[in-house]
1. For relative contact order in percent (Cα under 8 Å, 6 or more apart), which structure out of I, II has the highest calculated value?
2. Quick check on the output: 36 is percent of Cα pairs over 25 Å apart, for residues 38-141 alone, derived from one of I, II. Which one produced it?
3. 17.8 is what came out when mean projected area of the Cα convex hull in nm² was calculated for one structure; which of I, II is it?
4. Out of I, II, which one gives -15000 for helix-only ellipticity at 222 nm (-39500 (n - 2.57) for each DSSP H run of 4 or more, over all residues; to 500) as computed from the coordinates?
Structure I
Amino acid sequence: MKTIAIGVLVLLAVAASACRKMKVEVDRPQFGGDPERALVAATAARDVARVQSLLRSGADPNRMVRHEGLNRSAWELALTELGPKRPELVPIIQAMLKAGAKTESAWGESVSRGITRQYTREPIGLVMLHPDARVVRALMEAGLDPRAAQTALVMAVEHEEAEIVHILVEAGVDVNCHPPGNTPLVAAVEARNFELMTYLEDHGAREKP
């Protein structure tokens, strides 16, 4: 019994040591100062050169500041405003990613029913509201976990965004993933897109993953 007790104590000590060494990263909103205020203003103005200059000077695109009555990060603002009529935001987003913008979260704030709430949104989800292959590629190259882009792959297939489908698959997104809704192959079948069906099957997609 004494030997067993000593063994248990040793195991507990090892476990405790391992726990102390583990780094649990919790994503919490952070707030900035004057550099971030200038960065948000430059982003809102879609001033590419000014944004790039502020990022080189150390402004953090992930930090929130007060903008038009709400706390917004430049990162979330750029992603939310992205669209075909705002091409300047593509190089802004690319520059922010190179400067350390988070690939899996973007902090902002909104008002609903008179209540102000802070929230974090997935950058890839925001991008897919107005799909842009250049931004999707930049996110994947910046290290976005392929598992976080599974819904984006299905959306890209559904909207027949072939270039984005290729980018995501080649970046390692599972062609047999099954987020809520369709699999990529089923989405291609429903879209009656033979080229995407063939591409997905050539990369391992099966009718029943």
Structure II
Amino acid sequence: MPTQGCNDEEMKAVLLVLTQDPSIPPLPAAGDAALYTAFDGWNPFPETHLLVQSCEVGSASELPAIARQHHYPDARSMFYLPIELELASKANPASTPRGVFVTYNQPLTPADADEYHRWYSQQHLPDVLACPGFIRAQRFGISGVSLSPSPWVTTLECMNIYEHSCETVEEYNNAFAHVRAGIASGKIGMTPTLTPGAPTSAYGHRK
């Protein structure tokens, strides 16, 4: 897995919290925080809401201290660290984010790692961001640090957040249809280095 941190003196760790509680609070020290509601047909998990929040940390070694001080006992949570900087869409530069598409994956085998990360960074994220409705994307690596007693939804190493501008699930379905069409036509190339069957989820109604 790549070195995490984007070469900054401080990095923005992202905490994902899956919950049934639409009033769940962010951490006191959180910077950006947004609560989303799962789109119908796009959620493989029982929790209906996703809280995404960022915390500036000097290194991954600071995360266990945060976990000792703060807890989400009735939710599932996981800290992720940036693999690389956020990438903005050139096709949709002025759009306002309304939701997120979250994917989890990892290289199929250790020998696939270099090609897997090259494909994601140089090919797949730019391809998706060229489709209508997708605004920004960033790749993250799992930290293993949770604020919850229940296990996280996956042990896969990598997580990707794509911000989108869709107000409704119908709008999102239309936007994602462009991604599917690109894959079907070969315009959006895929890779055999992906782990099959990995979960994905889409959310809207940002608060």
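Rule-based calculations on the coordinates, nothing more; no lab input. Here the structure is a predicted model, which means the values were calculated and not measured.
1. II
2. Label of the originating structure: II.
3. Label of the originating structure: I.
4. I
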